[in-house]
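Peer 1: The data blocks that follow each hold one structure.
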Structure I
Amino acid sequence: MIRPKPVAGQALARSALDRASEHRLDQAWLDAAWARPDTRVLVLAQGRARWSGEAGEPRLVLVDAASAPVGERRLLGLDAAGVAYFAVDVEKLPEPAEDGHEGGLRELGTLLDDRDAGLLVHATGLHHWHRTHRFCARCGQPTESAAAGHVRRCPACGTEHYPRTDPAVIMLVLDRDDRCLLGRQPQWPERRWSTFAGFVEPGESLEQAVARELHEEVGVVTSATTYVASQPWPFPSSLMLGFLAYAVDDRVHVDGEEIAEARWFTRAEFKEAMDTGEVLTPGSLSIARYLIEQWYGGPLDEGNHW
């Protein structure tokens, strides 16, 4: 079994399950796994699920297969004990138990343990993809779910469609003096600052995307890039690829459309700006915070974020 290691500091890049992809086309295995009494099912509606427990230590409410509502079944994987986990997508969540609550990744992503975080990220990504890919892009006919929820197949023309993942680069810019550059988007509230990001275009490498986005948004010319880490971002279907980018000089020219303001910070200036509340940093859900922490040299104050 292949169980990915959790990535420290990245709330959405965690999992404790083997995805068991070799079983997705084996309908007999899937039926047998569903019939087992220890199988656990996550019920999802519009990207939201039931959870219970204290707000600081929530656990997803998982049900056995016999209690699961009727809906599309999607295999999420197996745990170390061989227990199978599925998701069922429904229009409306069942009524909660007395101690039940409802939430999605934005509320729960940083609070869940590795198993539950991985379950909800996987199920949410599949939910968004299925919801927006009901018809065949080749012939326009309705498609059907297949491969335990990881393929949509067109019965009319036979085309198979796979879950969409949109690569996006996200980067922290450093200058020769090891200062970092942060920016503000025009629509953001005052004091909200973050790293820079953008989607990878067709025919473009990741390094080219980093250089293009930074030049377009803040006029920065880069001399090199270093890959740091990646993070799924199923809102609805992105994969965030994190980089450090090194600027040739400290010249900045914001485009005024995507970026309203950009500012260089030394570590001392950044700490002072956080302490005074002049700067609010990204929350722990985003890899942007992880990139800043790598440069800063330690965790940021959990009370200082937007």
Structure II
Amino acid sequence: MTHDVIVIGGSYAGMAAALQLLRARRKVLVIDAGKRRNRFAEESHGFLGQDGVNPGEIARKAREQLFAYPTLSWIEGMAEQAEGEKDAFVVTTADGARHDGRRLLFATGVSDALPEIEGLGERWGKSIFHCPYCHGYELDQGRIGCLATGPMSMHQAQLLPEWGKVTLFLNGSFVPDEAQRTDLAARGVTIEEAPITRLEGKADVRLADGRLLPFAGLFTATRVLPSSPIAERLGCVIEETLFGMQIQTDAMKETTVSGAFACGDAARVPHSVSLAVGDGAWAGAQLHRSLVF
């Protein structure tokens, strides 16, 4: 069986794209490894109509709605290889099965490279976040710690005072110049230069000099990479952004390989559930147009 579109990645962007295609009665295969980027978070915020809902529940309900369309096929597994060309792509999954498709859509999402700070990993998505629009309101204007990872953290530290009193922990990652220090002071941001030893409690920062500073929540700017190398293996160009690496696409969400498209966090910045859904919906419509015209 040859599918009209094979969607690699069945999270928010991939499902949003698939929905547009299914409603055009196109044969769609979704291959999903089941590792949503926000699987560590208990609530999703900023997505109209779903504010405060568990992200897993949002994904479950979306998938249930897709299964109402008879032209959907769904495989739970890892897509490991993509080859071929427009109208004749082949995707091979981890079990060795080969699947034919006229078009490809990479909606693989991204992986976050977290700062190497003891105690950060187990708090990620619970009391340590990357997006204040998604999680800042719930901190109730309490004390916020910003864990710097490089010069881009300056922008995060400038923005975070909208949600609370901010301390920027440089942790040896970069040195603000005088103009930046003046700007941060004007925003009420405290700069802490002592190295971080570890994180404790809910969101407490233990410094090398022994001090323990408590916070309502912490933010940090991670560096992202597409969570799968499959697009790069096909020959798609991967480009550098301020947030990390992503799959390069044009305005129609087509990659540098004709007939292969990409959407969601793996192909746009910045990142959020609502932006991923919008990007996926646009990609799905453009995929359909590429099949028609």
Structure III
Amino acid sequence: MVTTGAIIHGDEERHLKYDPFEHPLALQLGGSDPKALAECTRRAEDWGYAEVNLNVGCPSDRVQNNMIGACLMAHPELVAECIDSMQQAVNIPVTVKHRIGIDDRDSYEELHGFVDTVAKTGCKTFIVHARKAILQGLSPKENRDIPPLIYPTVYRLKDDFPELEIIINGGIKSIADCKEHLSHVDGVMLGREVYQNPWILAQIDQELYQQPDSIPDSRHDVIEAFYDYVQRQLDQDVYLGYITRHILGLFHGQPGGRKFRRYLSENAHKPGADLDVLKAAVAQVARTAKLEEEV
């Protein structure tokens, strides 16, 4: 998520620049001022983003104090005004990501009313984190796990709004989970599981889209294809640790996976860390696998 203030009053290029390799790409905005959101959505379209999403799910104190994130669920009319303003500014899709409720405002009737109000703007896609946010008393980290996930509530939304695209999010860890959810809703969003086990993405084309030819042969093929991107970013003075933190779990569950993660964690942040650091981490995996074969 990028706040509207960071884009309008900060370094726009730093916040919106990306590599063409990353397409298709969505930008998630945080804010509650319709004019500022419209301006940032317009800039996102100019930068080539394929979608802009409004964050109505983040529970942190910092964003609450600025009327950003999950607290906006208590203000459906304002969210609708924001979405309408954003849609009027661009031709790309504008979507919403939200919770199933907040604090004691967690009845299905209130959730239904929120979606109905926002949908009247013409917004078609709602990404729903299937747990409520507790804004008073729990930290953002605790909000990831403590409120229970209630998937049937999201299914009910799809039943009540068949014309909308309803995408479910929260605690989804496997392709089998995805298939089960897809029997009820239109889409599935994976979050933390992709960070912990990025290789799960390699299974999706075959298992969900029946496109086996797009699957890389191994994790090593993936990382080798990644090298050119890493070098391009390093050439633009991007810190190696900012890149490698997204792939720490690539060898999750594999021989040498822990060594790969530890090597990057200990060395990617050092001054002057370059592509050789990543290659050395990969070598740790290959060395471990070879030793296990010899045993």
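Peer 1: State the single structure among I, II, III that was used to calculate FRET efficiency 1/(1 + (r/R0)^6) of positions 115 and 243 (r between Cβ atoms, R0 = 25 Å, to 0.05), giving 0.30.
Peer 2: Matching structure: I.
Peer 1: Also, quick follow-up: From I, II, III, which structure was relative contact order in percent (Cα under 8 Å, 6 or more apart) = 16 calculated on?
Peer 2: Checking each candidate, the match is I.
Peer 1: Quick check: 17.1 is what I get for mean projected area of the Cα convex hull in nm², calculated from one of I, II, III. Which structure matches?
Peer 2: Answer for the origin of the read-out: III.
Peer 1: Can I ask one more? Compute distance in nm of label points 7 Å out along Cα→Cβ at positions 59 and 91 for each of I, II, III and report the one that scores greatest.
Peer 2: Largest calculated value belongs to III.
Peer 1: Thinking of I, II, III, which structure, once log10 I(q)/I(0) by the Debye sum over Cα atoms at q = 0.22, 0.25 Å⁻¹, for residues 27-82 alone is computed, gives back -0.80, -0.97?
Peer 2: So the calculation was done on III.
Values quoted throughout were computed directly from the atomic coordinates according to the rules given, and no laboratory measurement underlies them. As the structure is a prediction and not an experimental result, all values here were calculated from the model. Cβ atoms are built from the backbone, for glycine too; each structure is taken alone.
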